[in-house]
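K.L.:
What follows is a group of structures, each given as C-alpha cells.
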Structure I
C-alpha cells in the first residue's frame, strides 16, 4: 500500500487561499474551528494554527481569540487559468525571472530583523534533512520572507500566487521525487550563501546565488519529469 503524503501547514494555507480566491470563502466568513480543521486534514492542531498564523500575517484572515478565525479580505482571483494549469517547470521559470532581483531589493530595503528571521529559517531547514515536507514549508517561508524584505506589495502578491502552485498534486509528486537528504543539504548550503550575500549587502552576489539555487532546482525537476 502506498503511504499517504503528509500534509503540512503550507498545504493547508494554500488550500484556504484558493478557497478565498475562488469565492468559496468570502469576506467576514468564519473558518471552521481549529480542532475540526485538524481532524479534516488528519493533522495536529499546531499545524492548523501555523497555517492560520501565516494567513493572518498576510492580512488574509483575522484570528479573534475566543471567537474564531475570519476572512478579512477577498483575495483577487489569480489569473485563474495560468495558475490552475501551471506545471512545476513553468513555476521555476517564473521564479527565475523574479527572485534574483528580489534578492537585490532585499539588500537595499531589508533590515537586520529580517535577516535574523532568514537565519532562523536556515537553522530550521538544516534540522530537516530527513523531512521533505517540513523542509519544503520552511523553504516556502524563506523565499516569501525574501519578498517581504523588498517592501514591495506587488512582488509579495506575485510570489504568493506562484507559491500557490506548490500545493497542487503535480508539485507534491515532484517534491517526493526530488527532495532527498543530499538535495536538501545542497539547498541549505545555497540558502546560507544567499543569506550571506544579503546580510553583507552584496546585491549581485545574492542575485547570482539565487540564480544558481533556482537552476539547481530546475535541473532536479527536469530530471524528475523525465522519469
Structure II
C-alpha cells in the first residue's frame, strides 16, 4: 500500500535533521518526540504551514512544499488536526467551532451530523454546555472539541498533536479508545499520534511506532 506520509531527509531549523520515515495508508502510527514544540513543528510541516529547509515531504501522494495556496487548501480538507491546545476560534462557542467547517463546505449542518457530534461528545464523557466560549473549557474539552470537528469531516488523515499528553489515565483511555475506533471505521484512513509522553508511548496500541528526536528515527512494530 502507498505511503500516506513520507519524510525523506527532512531538515527543519534546529529541531530535526534528515528525518526519514514512511507511514502506509490505513496505518495507525505513533511518533515519539522529545517535547511538544517538536510535535507542533511536525504538524505544521504536514499541513504546509512551514517548509522544510531540505528534503522531500509527501502527504496523501502530494509533495507538500510544491503545492500552491489553493492546492494546500484542498489537501488540508482531507486532514483532521487535533492540536495540543485545541486550535479553536476563541470568539466562537464550542458548538460553533465544531460545526464551522461543515457550514463552510455545505452551508448547513444536517440532522445526522448533529446526532453524530453529540454521540461523540457523549462517548468522550463531556457533561458541559456546548454553547460556551473556549475560554470556559478545560484543555481536554478543547481537544475533544477539535476531535469532533475533525471527525465530522471524515478525513483521510487524522493527526493528534500531543492530544493524549498531560491528562489522566482514565481520560486518556476514553479519548484514545474513540480515536482508534474512528481510525478503524474507515479502512483507508491513516491516524498519526504525536506524543512526548512516555506513558502514551508505552500504552497506545498502534500499528507502528517511531522515535523522531534522533537524526535517523528508529522504528518499532507493535
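No lab work stands behind these numbers, since they all come straight from the coordinates. Everything numeric here is computed off the predicted structure, so don't read it as measured data. Cβ atoms are built from the backbone, for glycine too; each structure is taken alone.
K.L.:
Here relative contact order in percent (Cα under 8 Å, 6 or more apart) was calculated and came to 23; which of the structures I, II was it taken from?
P.N.:
I
K.L.:
Moving on to the next point. Figure out for me which of the structures I, II the number 2.8 belongs to, where mean projected area of the Cα convex hull in nm², for residues 150-189 alone was derived from the coordinates.
P.N.:
II
K.L.:
Out of I, II, choose the structure whose coordinates give mean projected area of the Cα convex hull in nm² equal to 12.7 when calculated.
P.N.:
Comparing all candidates, it corresponds to I.
K.L.:
So if we calculate FRET efficiency 1/(1 + (r/R0)^6) of positions 38 and 134 (r between Cβ atoms, R0 = 25 Å, to 0.05) for every structure here (I, II), which label has the highest result?
P.N.:
Sorting by FRET efficiency 1/(1 + (r/R0)^6) of positions 38 and 134 (r between Cβ atoms, R0 = 25 Å, to 0.05) in descending order puts I first.
K.L.:
Matching task: -22500 is the computed value of helix-only ellipticity at 222 nm (-39500 (n - 2.57) for each DSSP H run of 4 or more, over all residues; to 500). Pick the structure from I, II.
P.N.:
This value belongs to structure I.
K.L.:
Of the structures labelled I, II, one was used to calculate distance in nm of label points 7 Å out along Cα→Cβ at positions 30 and 86, giving 3.4. Name it.
P.N.:
Answer by label: I.
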